[in-house]
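There are structures below to look over.
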Structure 1
C-alpha cells in the first residue's frame with residue numbers, strides 16, 4: 001500500500017513537471033517569433049523632400065512700348081514701378097482741361113510660378129512721392145480708363161476703341177478693374193494694360209477753375225494676384 005502511494009505521488013510530480021515543461025516551451029516559442037519592417041518616404045526622385053507647396057508670384061514690365069525682356073522686375077510695395085504718362089508731346093504734368101495722357105505696364109507670372117488671376121484696384125496716392133495737391137482736389141477731379149489685352153497694343157486713345165477690353169472707366173480715386181485677367185503658369189502669358197488719365201473739361205465749370213493749376217499728384221495702382 002505504501003509503495004503504491006509513492007508511485008502515485010511520483011506520477012503526479014512527473015505530470016506536473018511535464019506540464020510545466022510544455023508551458024515553458026509555449027512561452028519560449030512566442031518570444032522567439034520572427035519580425036520584419038519596411039519603410040518608405042515621399043521624395044523628389046533625387047533623395048530630397050517630395051512633398052511641399054507651390055509658388056505663386058507675378059512680375060511687371062513698364063518699359064513701353066518695347067517691354068525689353070531683360071526689364072521684368074518684382075515691385076510688391078507701393079509705389080511700385082514707374083509709369084511715365086505722355087500723349088502727343090504732352091507730359092503728364094502739363095494737363096489742361098480736356099487733356100488725356102497714357103502709360104503702359106505688362107504683367108506675367110514668374111518663371112517658377114503656378115497660374116493665377118489679377119485684379120486692378122482703385123488708385124491711391126503713391127507712397128514716398130511728394131505731391132502738390134492741397135486737400136486732394138486734383139486727385140479727386142481726375143478720371144481714369146484702363147484697357148487690357150493678352151497681346152501688345154498701342155497705348156493711346158485708339159486703345160479704347162479697338163480690340164482691347166476696357167476694365168475701368170470712372171473717377172481716379174474710386175475706379176478699379178471690373179474683371180480679373182488670367183496669367184498662365186511659368187511666364188506662359190503676358191497681360192498688357194494701358195492707363196489713360198484725363199483732366200475733364202468740366203473743371204472749367206467750377207467757380208474758380210484756377211484752383212486746379214500748378215498741382216501735381218502721383219497715383220499708384222495695385223494689382224492683386226490670386227492663384
Structure 2
C-alpha cells in the first residue's frame with residue numbers, strides 16, 4: 001500500500017493548517033486506497049489569531065504540534081521523527097501556518113526562510129526522487145527545495161510574480177486542476193487560494209492526491 005507523509009502547521013487557516021484542506025486531503029488519501037501518517041513541527045506558533053474576529057490574540061501562546069493534533073484526533077508525530085525512507089511521498093497542506101510557522105514568508109516575502117527541520121526533510125524526499133504534493137500557499141516552500149520548479153498557487157498575479165522572483169515557473173490553474181512537474185515529481189493545486197466551498201476544494205485536492213499516488217506507482 002502506498003504510504004504518504006502529511007505535514008501540518010497548526011490548526012486554523014489564519015495561523016495554522018487550513019482545516020478543510022487537511023480533512024479533504026486525508027479523505028482523498030483513504031479514497032485512493034493509500035495510507036498516511038501526519039507530522040508537524042514541535043515549535044511555538046508565530047502568533048494566535050482569533051478566527052471569529054480575525055484579530056491577533058496578543059499574549060496567547062500555542063504549540064504547532066499540539067494544535068495540529070486537534071485536526072487528526074491526536075494522531076500526529078513531531079516533524080523531527082519523519083524519515084523520507086519510510087514513505088512513498090510527501091504532502092504539505094496549506095493555510096497561513098505554512099507562511100507563519102513552517103516559514104516566515106508572511107512577513108519576509110521574497111526574503112523568506114523556512115525552518116531547517118522542514119527543509120531537511122523535504123530535501124530528503126527530493127534526493128530520494130519521491131513524489132510530493134503541495135497545496136494552497138504551500139508551493140512557495142518548493143522554491144527552497146527545487147531549482148526551476150514548475151508549480152501553481154492559482155492565478156493571483158502578485159503571488160505569481162513573487163514566485164518568479166524566487167526562481168519558480170508559475171502556471172495559472174483553476175481550483176479543480178493541478179500543475180505537474182514531471183521532472184521533479186512535484187504536484188501542486190490552488191485549493192483555498194481559489195476555492196469558494198468544500199466541493200470546489202475537494203476536486204483539486206483529490207486530483208493532487210490521485211496524481212501523487214500514480215507517480216508513486218509509476
Structure 3
C-alpha cells in the first residue's frame with residue numbers, strides 16, 4: 001500500500017505567515033507537538049515544535065520569524081512500511097506528504113497508517129496466528145511456507161521480528177486462514193521449528209480488537 005491511498009488533504013498545514021497564536025491552537029486541536037510549515041507557494045519549509053512556540057512571549061509573532069526544524073516528509077509514492085519507519089523515527093503523529101519539488105500535497109495520520117497496516121497483514125480477518133522462533137542461520141521463509149501449504153493452509157500475512165537485546169533469534173508471526181492451526185503447528189514441529197505461541201481465531205479476534213481500540217483511543221487525532 002502506498003501513501004497516496006491514505007492521503008489526507010482536509011487538514012491544512014501551517015504557513016510561515018501564520019501567527020504563533022494560530023499555530024498553538026492548531027497543534028492543540030490536533031493533539032500533536034510538531035507540525036509542518038509551508039510558504040506562500042505551498043513548499044515545505046520545515047517543522048515547528050510546540051516547545052519553540054511556547055517560548056514566544058508575543059503570540060502575534062509570525063512563524064517566519066521562528067527557527068524551524070528540518071523538513072520531514074514522504075512522497076505520495078512511498079510505501080507504507082517506510083512511512084511507518086519515518087513516523088517512529090521522528091516521533092510524529094502526522095507526516096507531511098510532498099512532491100519531488102517539496103510542494104505540499106497533504107499528510108498521513110498515524111491512525112490511518114495503523115489501520116492500513118492492519119489491512120496489509122489481514123489482522124482483522126478470521127483465522128489464527130502462529131509465532132515461530134529460529135536462529136538467523138536457519139531462517140528460510142520458503143521452507144516455512146512450503147510446510148504450511150503442504151498442510152492445506154493459506155498464509156494471509158507474515159511479520160518478521162529481527163533479533164534484539166531481549167532475544168537473539170528471529171521470530172516469525174504467520175497469519176493463517178485456519179480457525180484451528182494445530183495441524184500446521186504439528187507439522188512445523190516435526191521439522192524442528194520451535195512454536196512460541198498459537199492464537200486461535202476467537203481469542204485472536206478479541207485480543208486484537210481490545211488492543212486496537214486502546215491504541216486508537218490513545219492516537220486519536
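Between 1, 2, 3, which one scores greatest on mean count of other Cβ atoms within 10 Å over residues 143-150?
On the way: 1: 20.5; 2: 17.8; 3: 14.8.
Going through 1, 2, 3 one by one, mean count of other Cβ atoms within 10 Å over residues 143-150 peaks for structure 1.
Which one of 1, 2, 3 has percent of Cα pairs over 23 Å apart, as calculated from the coordinates, equal to 58?
Numbers: 1: 62; 2: 39; 3: 58.
Matching structure: 3.
With mean count of other Cβ atoms within 10 Å over residues 47-54 as the yardstick, tell me which of 1, 2, 3 scores highest.
On the way: 1: 8.4; 2: 13.4; 3: 17.1.
The maximum falls on structure 3.
Read-outs: derived from the displayed coordinates by stated rules, not from any lab. On a predicted model such as this, the values are computed, not experimentally measured, just so you know. Cβ atoms are built from the backbone, for glycine too; each structure is taken alone.
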